[in-house]
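Q: Given below, in the form of structure tokens, are the structures.
Bear in mind these aren't lab numbers, they're just calculated from the coordinates by the rules spelled out. Please read these numbers as outputs of a predicted model, since none were measured by experiment. Cβ atoms are built from the backbone, for glycine too; each structure is taken alone.
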Structure 1
Amino acid sequence: MTEEIQLINLGFVNAFLLQAGDGFILVDTGIAQQWDRLEKELLKAGCLPSKLKLVVITHGDFDHTGNCAKLQKKYQTKIAMHEADTAMVKSGRPLQRQTRGLMAKLFQLLGSLAGRRAGFETFQPDILLQDGQSLGEYGLAAQIIHTPGHTKGSIAILTETGHLVVGDTLANRTRPDIAPFIQDMQELRESVAKLKSLKATVVYPGHGKPFPFSALSSIEVR
């Protein structure tokens, strides 16, 4: 792990802090219950209160967007995400999706029962991201890659140095694999193929440990 990207472990979900010129870009924010841990890590890195340039959200699920409203209100941070997932964060309601495996089905059931009672605070994104968009204006040599499948608005971020942050399009709980929750299997298949065509070095998933980009070639979407 290089100094330009830092993994912030927020329990079962990851956030990533990327050096962006004289400041930082945060990718994802964890669940609302992990606010204290997230804020502590951001303060320790020196990016709060004034050097957090942007928060980029990989998709609209509550475990990735749970602290967006707090960052907007307390630190006036701008939140950027793909337009296709904005309805999720405005309503706070979880998506119903196909699941892979018993644990995924149980987690989806618990999420549905919790709904907005999980402490999620709805918010309005400040910036809508598009496929191919550069983050250069925020000091980071990176581009946005639209990767629908897990959700319609899922994105990845590819830096010039080869770091590939993929949200929940891919996971690495026990081994590199596709997302356990799928909104559209065909779109996910196409998105994984798109990721495989990139030139990257390390993949940073929303759940589990980072893994070499070469391991992506063994992942199949069926």
Structure 2
Amino acid sequence: MNVPTLQKECRRCGTCCLKGGPALHPEDLSLLQDNYLLKENLITIRQGEPLLTLSGGNPQSAPAEFIKIRGRRAEWTCLFFDRQNTACMIYDHRPLECTLLQCWDTAELEKVAGKNLLKRYDIIELHDPVIPFIAEQNEQCPLHMLRVLLIKATQGRDSGAMTHLTELVNADLAIRSRAYEKLRFSLELELFYFGRPLFIILKQFGILAREEHGALTLHTSSA
């Protein structure tokens, strides 16, 4: 009688990579210093950003800002995942979370997951001219109330919630536009500097944007 063998090694199925790139820790700074990772490979998740849950319930807010390897286009699939060969393109220089992940035993990963994560200011040079724009975004477009506003707007419980969201969306875009006019960075760097535009974040929760008279207005997908 054959007894099934418990999994003890990676089967290279790619499931973990398809779920998204890893968050970065101080141990990963050397990967940036040695150019195995570039700022263009990263995306900022801002404090308070609403995140979809596996259960499909109300979104949960990111408790703190963190940096992770970005996905491909509109997908969260890790940028460095070679789908054809189900392989990591930076395997020998992969981040800490990837080295610790064992899908058959996640204990070591759980010890560091969500703890002591890198933020933008850990990576950006001290005198980078983008810093004043990031500070302006943090001041004018805080996301600490975004989850509550999102729930109220989608449930139609508060007409002022949609107005507030509209103001945040346009303020966010204005800051990005001024920063781009001065610094002329790529879309990839924008995702690191400022995270995803707010109107893109809202879209996945059924709040859509349309341009009217040079600004964006918001409406629910059912409207």
Structure 3
Amino acid sequence: MAVAVSKKSGMTLFSGSNTLDSHRVRMVLAEKGLQSDIIEVDRQESPEDLLEVNPYNTVPTLVDRNLVVYHARIIMEYLDERFPHPPLLPVYPVSRAQFRLMMHRIEKDWYSLVEVIQSGTPKAAEKARAELTESLIGMAPLFSQTPFLMSDEFSMIDCTVAPLLWRLPEYGIELPKTAKAIHAYCERIFERKGFRESLTDTEIELRLGSE
């Protein structure tokens, strides 16, 4: 197995250049200040190294010395446990469960609609686009209650929702001005050093093309 590994961390991340799951893992790495060798993977032509370490041939896939971890949420929680500072999940079990439920809800309710927008029929995509817009607007009050989503501190929930909000122009979604809590949240998150460092060139172009 020939995998290029960063001497500083011993970690390699196989990552898509523009996928929600890869982006949120890169956010965790950036927020924790972790150095890793990031290998961008083309969906149409995955490197042999990836198939050798991950039987599902999916991204993101993290190689940490002799350990291989795949599935975005498993990678994120592994990184948070292995490198606990700054913590991205609460210490107390009840709060951790609430955070995990919120991430699950974002994945089931919002990420699933993104999949339809990107790969469904035009009619199905338009319906999913309307549902996602309506759902986001309905959740707007939650974004105003604390500086970060459900917390006074940046967390793994923010790593899950921010990549989706960054891509709204790509999905053909423009939130109304009445959703000012979400707009303000986006301004705060998108200016974070960790968020800026997590972006690939492809992801930067998503916003440049919409401005």
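Q: From which structure (1, 2, 3) was mean count of other Cβ atoms within 10 Å over residues 141-148 calculated, if the value obtained is 17.6?
A: 2
Q: While we're looking at this one, here's another question. For Kirkwood radius over Cα pairs in Å, which of 1, 2, 3 scores largest?
A: Structure 2 gives the largest value of Kirkwood radius over Cα pairs in Å among 1, 2, 3.
Q: I have -10000 for helix-only ellipticity at 222 nm (-39500 (n - 2.57) for each DSSP H run of 4 or more, over all residues; to 500), calculated from one of the structures 1, 2, 3. Which structure is it?
A: 2
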